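Laboratory data are not the source of any read-out in this text; all were calculated from the coordinates shown. Everything quoted here is computed from the prediction, not taken from an experiment. Cβ atoms are built from the backbone, for glycine too; each structure is taken alone.
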Structure I
Amino acid sequence: MHKRAHNTVLVSVAIALIVLASCSRKEEKPTFSFVTRWEVKPSFKYDLACFIGIMTGREFYTRYYPEVYAEWKKRLTPPATLSLKKINEIIGEETPPGPQLCLFFSTIPDSADSLAAVLRFVEETNGLPESSMTSAHGDTINEQQWQALKPHLRIVLEFLQKQKFRAYWENRLLPVINKQIPYTRQELQAFDVIGDLERFLVDANFPDTVTVYLVRLIQPHALRLSGQRYVAETNYPIHVTVKSAYHEIVHQYGDRVVDTLLTSHFKRLEEESFLQLTVARLDQNNAYKNFRAFFHEEVTIAAELWLAERRRMISQIVRVQNTDPLDPVRRYLAEQDDGRHVLAAVIYSFLAEGMKKEDQSYAEFLRALFTGGRIASGKIEERYNKFMNTQ
């Protein structure tokens with residue numbers, strides 16, 4: 001073979017290799033590493049807080065724990081009964097007492113998880129616990145409420161000390177919790193909540209660790225504390241716990257979008273008559289205090305539903321098996337809070353149409369809906385009815 005021909009062959013081979021390498025690179029798909037580190041553990045102080053909520057006697061809670069309430073009501077002393085009544089009145093009918101007390105107790109270190117530590121905290125803490133205020137529910141508590149609660153909490157806690165409530169928890173509740181912890185921990189390993197959130201939101205980064213405190217007495221609630229810490233019931237199906245984690249972590253992002261990034265856009269939506277009627281109905285039932293709280297929830301729920309249903313969690317909750325992939329979310333929205341999450345439904349409808357690009361942040365996606373006139377005063381009701389198939 002001539003030298004020139006040999007060189008031509010080498011050049012052709014080199015070009016072929018470059019082309020093949022280029023094709024190979026085009027076919028490569030991005031790989032995602034699992035981000036979330038789940039931490040699951042019991043918590044005496046949160047079961048204690050929820051127990052006090054049960055013992056206020058609200059029918060809402062005694063339905064879930066009739067045996068616990070009946071057993072301990074027999075032991076109550078007149079001072080403890082009066083203090084429980086006062087705790088209920090101070091917290092107010094619109095706020096669940098157990099979760100509210102969990103927020104206060106959340107500032108107590110996990111290493112001091114005892115009745116004596118809680119009692120010491122109540123006696124010595126004069127100012128409002130800062131970690132309580134960093135919770136998603138921090139705006140429901142205030143300094144005046146904390147000061148009013150303290151003397152009554154002290155009486156109840158001293159009563160529970162004498163009645164050996166810690167021993168009751170260790171003998172009756174903790175064994176059930178400890179038995180459930182390894183199963184919950186194992187099931188959670190299948191869900192990369194932090195990774196899913198960061199890929200969807202695009203412009204957000206969260207700590208890798210998510211802590212779940214398993215307790216026995218918080219039904220029907222799930223509660224986010226400060227940071228990425230949650231209180232969940234041992235009886236909750238795993239998809240309920242994971243869905244709650246999606247919801248509460250997105251809340252941090254959604255609140256910032258409404259309050260800072262897109263404030264003027266959401267402010268103009270307050271003129272929308274359909275939303276005014278919706279918020280008025282919600283306010284009558286003490287679900288939301290104002291438009292701002294309503295928008296926080298709607299932005300959060302739309303993202304939560306999108307992420308959760310991609311893992312088929314909404315389908316499991318509503319038990320819908322239908323050829324239409326939107327039916328589970330439609331039913332969930334129709335049933336949740338009597339179908340009042342109308343803006344969440346509208347935002348979800350655009351997500352379902354594929355209008356959010358993969359590299360577009362959730363905030364940019366929402367901004368585009370506003371600037372493109374898709375979400376605007378006068379258009380919400382029609383879009384909602386179309387998505388929900390409502391005449």
Structure II
Amino acid sequence: MPETLFKIDLTKPMADQELPGHNRWHPDIPAVVSVKPGDVFRIECKDWTDGQISNNDDPSDIENVDLNIVHVLSGPIRVEGAQPGDILVVDLLDIGALRGDEWGFTGIFSRENGGGFLTDHFPQAAKACWDLEGIYTSSRHIPGVRFAGITHPGLIGCAPSMELLQTWNKRERALVAKGGPPWKPEIPDLAKLPEPNQAVLGTLSGSEFDRVAAEAARTVPPREHGGNCDIKNLSKGSKIYFPVYVDGANLSMGDIHFSQGDGEITFCGAIEMSGYIDLHVDIIKGGVEKYNMVNPIFKPGPVEPQYSEYLIFEGISVDEFSGEQYYLDPHVSYRRACLNAINYLKTFGFTGEQAYLLLSCAPVEGRISGIVDIPNACCTLALPTAIFDKNILPT
């Protein structure tokens with residue numbers, strides 16, 4: 001078994017761990033451990049909310065979750081010899097649940113606290129808890145389904161340089177200043193800007209903590225360094241190539257998902273869990289320029305559920321409320337595909353909330369199937385039929 005370099009105590013918040021991690025991105029957050037190219041090691045992670053959600057039938061913890069705390073990350077991990085312009089090569093050797101904590105949760109956030117992809121249709125908080133049984137999972141809150149997960153870190157990336165951090169903050173402030181789009185002016189936040197409240201910054205303290213907390217980027221979106229990409233196929237056996245921006249790369253990770261559908265549509269939409277990740281690291285010197293890299297690249301591993309039969313739902317870029325035609329808009333199209341699937345599953349006895357939660361965390365396949373046929377983009381959602389204990393085909 002690889003040596004565990006970052007251990008967590010599930011009874012303590014991240015700020016109180018023996019080695020505290022962080023929940024913001026900044027180049028000056030100090031590394032907690034150091035490794036060498038070629039090393040193999042284990043990192044333990046808390047769930048992304050830092051333990052705010054309980055394994056019970058009450059969704060009030062989802063309704064009242066403090067989103068200033070997320071995402072809690074394990075790291076940073078310094079890789080000796082890594083320099084700006086290099087590529088950090090990370091192999092995900094194994095990912096799993098922590099002993100004694102073999103459960104996970106999927107949530108619908110309320111409209112007033114984050115919302116989700118379909119918050120106009122599902123504005124109230126809801127929760128499903130899942131029992132993890134080896135590679136399989138089932139939920140007392142969504143009876144009649146059981147499936148194999150494709151476990152992965154929802155969030156993994158290297159620290160930004162100060163220059164890159166300033167670029168993020170500048171462009172995201174400009175976006176927020178624009179306000180919501182004309183057709184939806186009530187959208188509260190177009191981006192999450194630096195927020196010192198509830199910041200966790202490793203071992204920083206005093207005036208240095210205050211400075212970094214005021215500058216540090218939130219972990220909500222994916223960016224050039226990787227981050228919160230939520231790619232379900234980034235699972236066991238995957239190899240990831242990260243651009244390096246600071247000496248040592250300062251790799252961090254967290255937000256482990258037992259399973260997720262393409263899009264993670266409820267926002268808290270995977271089966272969120274605590275867990276461990278076994279990694280191997282290496283360096284390609286000068287790789288960023290050599291390979292014209294802007295964002296990370298990854299090679300999927302060979303391990304994933306083998307579902308062969310799907311029911312596929314189409315969606316086009318026409319608003320479901322007003323009937324307004326949008327021009328090649330995949331966001332609207334995928335929303336319509338998801339809604340079509342939810343409405344279909346309701347005819348088999350699922351509630352809308354159950355279907356929404358299921359599409360977010362089961363291994364569904366989302367696709368932009370057509371992006372050139374004006375004016376309608378066509379998106380599809382492929383639902384594996386074998387996850388159900390009954391036939392869901394039209395008859």
* To do: Kindly point out which one of I, II the value 22.4 was derived from, the read-out being mean count of other Cβ atoms within 10 Å over residues 145-152.
  => II
* Structure fact -> Re semi-axes √(5λ) of the Cα gyration tensor in Å: value 33, 24, 22 computed from one entry in I, II; matching entry is structure II
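For which of the structures I, II does the calculation of helix-only ellipticity at 222 nm (-39500 (n - 2.57) for each DSSP H run of 4 or more, over all residues; to 500) return -4500? Write down the numbers at each step before the final one.
On the way: I: -18500; II: -4500.
This figure was derived from II.
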* Structure fact -> If relative contact order in percent (Cα under 8 Å, 6 or more apart) is calculated for I, II, the one returning 24 is structure II
* Using mean count of other Cβ atoms within 10 Å over residues 97-104, single out the structure from I, II with the greatest value. => I
